[in-house]
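Quick heads-up: structures coming right below.
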Structure I
Amino acid sequence: MAETVLGGVLGFFRDLGVYDVLLPFILVFTITFAILERTKLFGTELDSKKEPHTKKNLNAMVAFVVAFLVVASSKLVQAITKISSEIVVLLLLLVFFLMLVGAFYSKEDIEKKGVTLEKGWRTAFMFVMAVAIIIIFLDAVTAADGRTWLEVFWDWLSQFYTNAAVAAIVLIVAVILFMYWIMKEPKKEEESKGG
């Protein structure tokens, strides 16, 4: 199969180290700088108009050093690359799902409030996404023997698979959750203050 010009450019970028060094560096620098700016960890200083602002030069220097230290470790770069690519796939799946949900909305509903998930669905999706991110993280970090943490955890968990005590605990938790779901009272709508 003949290689395309664009494929050759992407291969050149890979050989140059754009994906292994430059992009992880930019990602870590940006996230670290944004967190430092938001938290104001190193304090603020007054400008000429006596208004406080963050110490951007200090925040940028710390973010720069942290990004270089991360890029210096090939294991961290490999984990960041794997985690970020799989989270993008997870995000795409969520967007595709919302597109399909939007197909069931009427034009008036979309114009009035847009396509949104109700509270129960939103909470369920947030829980599923949190579990998926934890699984992605565990699958990206490797132990000393070369296995991922997810494989180590799964191997440890599988030794209890046929254990009667574990099955009893799972059954009790399932029954408690089911009873809570059945017995919970629906939340009452708050009456408007005007009437």
Structure II
Amino acid sequence: MAMTPSTMLALGTPAPDFKLPDIGGKSVSLTDFRGKPMVVMFICNHCPFVKHIRAELSKLGRDYQHRGVGIAAICSNDVANYPDDSPEKMKEEARTAGYVFPYLYDESQSVAKAYRAACTPDFYLFDTEHRLVYRGQFDDSRPGNALPVSGKDLRAALDAVLSVKEVPQNQKPSIGCNIKWKTGEEPDYF
């Protein structure tokens, strides 16, 4: 299990635009969340780091969507070499995990590159003007470290945005499996 950290995109960066199909075939874009705080997360089905937090990811979706937060999960992995991350398997995973947010498929991997995503999971929180205010870890829990999964880091950032307070600038990178890039398509930001 490789441990890859987030690239830590610069705070204040505007949210890169996207328009991707969800697991039901519906097109979802950044503009669908206009005027809302927005969480964009890069996840996949097979990563042990994502599996470790998936129940709490589902809970985070239930807790914050009804509070007006837009949430979108994106899988950008190469499904030719990692078929467990295919759209069909994404549909099964969303149902099994209880995801209430859109789970989108980035076949071209262009959205992952636009966000400078490096790992699964990788989290980005944008304010109502879609400027980056948080990027980094869900919490300190990792497979095997015996710390409880709580989502405390991302939840604290979300609560600050919803209370119109400053999000702390001291943010820890997420750690997870590297995004599975198509051969010859690896980004230049590593």
**Winner on distance in nm of label points 7 Å out along Cα→Cβ at positions 49 and 65 once structures I, II are ranked, highest first** = I
**Asked** Which structure, out of I, II, was helix-only ellipticity at 222 nm (-39500 (n - 2.57) for each DSSP H run of 4 or more, over all residues; to 500) derived from, given a value of -23000?
**Response** I
**Request:** Determine which structure produced the value 61 for percent of Cα pairs over 16 Å apart, for residues 97-168 alone, calculated from the coordinates; the candidates are I, II.
**Result:** II
**Request:** For the read-out FRET efficiency 1/(1 + (r/R0)^6) of positions 9 and 121 (r between Cβ atoms, R0 = 30 Å, to 0.05), a value of 1.00 was computed from one structure; give its label from I, II.
**Result:** II
**Complete:** When relative contact order in percent (Cα under 8 Å, 6 or more apart) is calculated for structures I, II, the one with the largest value is II
**Asked** Taking volume of the Cα convex hull per residue in Å³, for residues 25-128 alone for each of I, II, which is largest?
**Response** I
**Item:** Answer label among I, II for the case where Rg and Dmax of the Cα atoms in Å, calculated from the coordinates, equals 24.5, 73
**Value:** I
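Read the figures in this text as sums done on the coordinates, not as results from a lab. Note that the structure is a prediction, hence the values are computed from the model and not measured. Cβ atoms are built from the backbone, for glycine too; each structure is taken alone.
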